[in-house]
Structure 1
Amino acid sequence: MLTYTIRRLVLAVPTLIFISLVIFLLLELAPGDPMSNVPLTVPDEVKQKMREALGLGEPMHIRYIKWLIQFFWIEPLHIINNMFGTSFAEGAQRVISWQSRSPVADIIAERIPQTLWVVGMSYVLGVMIALPIGIISAYKQYSWFDQIGTFVSMVGFSVPTFFTGVLLIVIFSVNLGWFPSIYDTTHVVEDWGSFVFQMKQIIMPVFVLALYNAAQISRFMRASMLDNLNQDYVRTARAKGLKEKTVVLVHVLRNSMIPVVTVIALGVPQVFGGAIITEQVFKVNGLGQMLITAIQGNDLPMVQTLTFIFAILIVLFNLIADILYGVLDPRIRYD
């Protein structure tokens, strides 16, 4: 397993370099001008000097190599400097946002807590709800629990999150006044009262996203459980006199989790990517909202860095899912 993990990590390096090149070329070829938001009264000569100040006067391959060095070398050194108080990359040019003129990594670090509060909590809650619903629905197929679970899952997966979010705002914020409709990103939890307010303002966005995630994962869990409940090894385990709880929760569940692990693992990068639509509805100042703002403002360094981070997370959690396969199923070995 260790050899397989090391081999996959080594192979991930050229894969990520190729992905970074594709992202860079797509953004370079995409329409848009970073000077489009500059007032029309600014002369063209000044705009050209501004483009050169942003590094756009250099050849494409030079800018790509510089970005790779900044992302893989200078930014990690700055993280080490912040953690241990060193000065390894002091004075080195970092990846700078064209909109805010601030380091991209610092802006992302400021937005991550908001995204994890809302999107991360909703994903964990969705998984915790989906797994038992899928297991019980499969074991009690066509029962009233299965019928209700199927109906709720279909509704949660079919109805768009922006519609669910607006509906909750109308009911619980406008009509009942129970929860705030706009997420206050400046709120700081200092005492019990501030903690209660934090819980109130995240209930609706977390519910919207948790419902969508739970609906999707529970369907995979139910289908996988049904496929394994009819296998020969289940009948053999029951014939040996094993308790039904042991048969379902140990033998069947372990094998059923293999395809579900892939769904859960590949959904984790979406947590860091943020829920773009839901963040827009509830005005959550997270990574998803920042990505939309960067795209609208032609902030190429921000868009390029964010999308490449998402690609790294996808490759990483693909590897984690493959490793978990071997843990869940002893028949899977990576020799």
Structure 2
Amino acid sequence: MTTTGSPHTGFAVRATPRRTAAPAVDLTTQLGSVVLPNPVTTASGCAAAGRELGQFVDVSTLGAVVTKSIMLAPRAGRPTPRMAETPSGLLNGIGLQGPGIDEFLEHDLPWLAEHGARAIVSIAGSSVGEYAALAARLRGAAPVVALEVNISCPNVEDRGQVFACDPRAAGAVLAAVREAADPAVPVFAKLSPDVTDIVAVATACVAAGADGLSLINTLLGLVIDTETLRPALSGVTGGLSGPAIRPVAVRCVWQVHAALPDVPIIGMGGIRSGLDALQFLLAGACAVSVGTEIFHDPSAPARIRDELAEALAARGFQRVSDVIGLAHRRGSVVEGGDSSALGDRGELRR
């Protein structure tokens, strides 16, 4: 296998070798009332509505395609430059560019249905009312199997406060979406790691009616170009993704699962391999989303699905459901094996 890549990110644009058939492991997983054939999905924002992946991956073989966040009206996004490489990561400030809900319903969802994909539609808004209106527009739309509510957006009705950073505001959005959405379609709240207590936000979302949680969204970051002596992105800050954030993401999944063990979680953040995906499942996720890795390996979701099956078989597991949250049940080795050093939310006591 030949690779070329950037010395800054460690990413390589590679030609994926032909893989042998995956071992016979039952990869079926459940997200609330929805059963997926496997736990590997795309991450919102990294594959648009799935059409771009069609020449690399049979989208019907993925657990689901999570679409780029859709808003009521079309948006051009921020001006360029809006992406910058960082060590083991990528900083983006795209600005929720998208066609709007009308175009999405007319062109993108029909393509996904035609190709046998299951769609988890990400929605975003600048007010509680916009989120509710989007959920209502998606009622009964095929092939939507779940909604992912991207609450990492500024609330124009509350001085630009990001919904995901305030349990009260996050709960208000999820309550409105749950009421407006198709009752048969699970609603997942996508949480930001840029908070003091992610469990508090998660708990507020579930109390408001969220059926599950997606975590984590990108971390807020900043890169300064040392040639221009100015921020590298036109919007100054951007969202950090890629392998650099994976330990943060696994920690967040661990803490939320420890506090809310019966709530299904879609875990994401820097997943590049089947073993990376396994970490999230062991921490408590029922499914995973693959994002930044797609940019240099468009076949990554299918590859990671097969690698996960191989990893499970090699460890003697016949079903993916057997490893979900398993790291909690077996205890954690902390400072010589003393698991009492872990707090109720999985944090290390000092």
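Read-outs: derived from the displayed coordinates by stated rules, not from any lab. Treat the numbers as computed from the prediction; the structure is a model and nothing was measured. Cβ atoms are built from the backbone, for glycine too; each structure is taken alone.
For which of the structures 1, 2 does the calculation of Rg/Rh (Cα atoms, Kirkwood Rh) return 1.04?
It must be structure 1, since only it matches.
Computing relative contact order in percent (Cα under 8 Å, 6 or more apart) gives 25 for which of 1, 2?
1
Quick check: -22500 is what I get for helix-only ellipticity at 222 nm (-39500 (n - 2.57) for each DSSP H run of 4 or more, over all residues; to 500), calculated from one of 1, 2. Which structure matches?
Attributed to the structure labelled 1.
Comparing distance in nm of label points 7 Å out along Cα→Cβ at positions 169 and 289 across structures 1, 2, which is largest?
Once distance in nm of label points 7 Å out along Cα→Cβ at positions 169 and 289 is tallied for 1, 2, the winner is 2.
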